Structure formats: structure tokens, C-alpha cells
Structure I
Amino acid sequence: MRGNIEERVCRVAAYIIENRATVRSAAQKFGISKSSVHKDLSERLQQYNRTLYLHVRNVMEANKAERHLRGGQATRRKWQRAKERL
């Protein structure tokens, strides 16, 4: 996804807003690193499109507030699969 950085930033931002996606899932979808997505959304987007930045920031803050719950769910699924194999 090389080329026009401004276009990439706006496409990633739109994806995150539409899907309420995480930085990790957006990075995987667009084939770029998590650090690139984070830099795009936290620094570059603010320069290109302020209103889009504010929407993305709300989604990212919600994801951050929920991340401890997602981690617990992932651990629970992991151990349930381990029990099923036994």
C-alpha cells in the first residue's frame, strides 16, 4: 500500500471508523505495520483531515478501554481449546 500517503491515511481511517476496527486488524487488512497505522492515525491524519481524526480518535480510545476485556476473552478461548484436546 505504498504511494500517496494522504490517500492511505484516509482509507485506513475510514476502515477503522466503519468497522470499529483495531490498529492490529487495520494493519493486517492494508498490509502495513501496526506502528505505521498508529503513526498515520495519531499524527498524519490530524494534518490531513481534522474531523476524520476526531472520529478515529474516539474509536481508538474505545478500543484502548476495551483491550483488557479482549485479552481475557482470548485467554479463555485458548484454555478452552486446550481442554477440548485432552
Structure II
Amino acid sequence: MRLLATYPSSSSALRAEHRLKASGLAVELIPVPRQVRSNCGFCLLVDAGGSLESLRATGPDGLWRVLDPEPGTRRRRYEPYP
């Protein structure tokens, strides 16, 4: 499962990226998509697999599930993740 994690600041996002990469998760630091609101300009795109606890331990403001694009478009879609 791919999740998008938003953080309160850029430094929080960078610290979380470092912690998650050290724990072996596939993580990508990306700009926050327009569809998602955040106080920070960066977020993490994470292949969470079974390590949701590691992701939650980094203190994200919000988690969003990454959905497949609608047919005929390339834009990713997101929905809030509990």
C-alpha cells in the first residue's frame, strides 16, 4: 500500500525521511500535491507494506492513501487514511 504522509514543517519531513529510509522502507520526498492540504511544502510518498507503525512513529500531520489515476489521466488521486 502506498501512502502519502504530510508533516508540520520541512525539517520534520526530512527527519522522517531519514528515519524511514534507515528502517528499510521505500520513501520519496515530493512536493505536496494540490489535492492535499499541508502546512509544509514537502511530503513523503511511502510504500508502507506492513510497517505502518514505523510511519506513524514519525509523527505525520496526515496520512493519505494513494489511489490509481482515473482512466485517461495520469494524475494520482488521494483519500484520507484513518
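Just so you know, all these numbers are worked out from the coordinates, no wet-lab data involved. The structure displayed is predicted, hence computed values, not measured ones.
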* Answer label among I, II for the case where volume of the Cα convex hull per residue in Å³, calculated from the coordinates, equals 85 -> II
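Relative contact order in percent (Cα under 8 Å, 6 or more apart) computed as 36: which structure among I, II?
Working: I: 28; II: 36.
Checking each candidate, the match is II.
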* Structure fact -> Note: helix-only ellipticity at 222 nm (-39500 (n - 2.57) for each DSSP H run of 4 or more, over all residues; to 500) at -6500, derived from one of structures I, II, originates from structure II
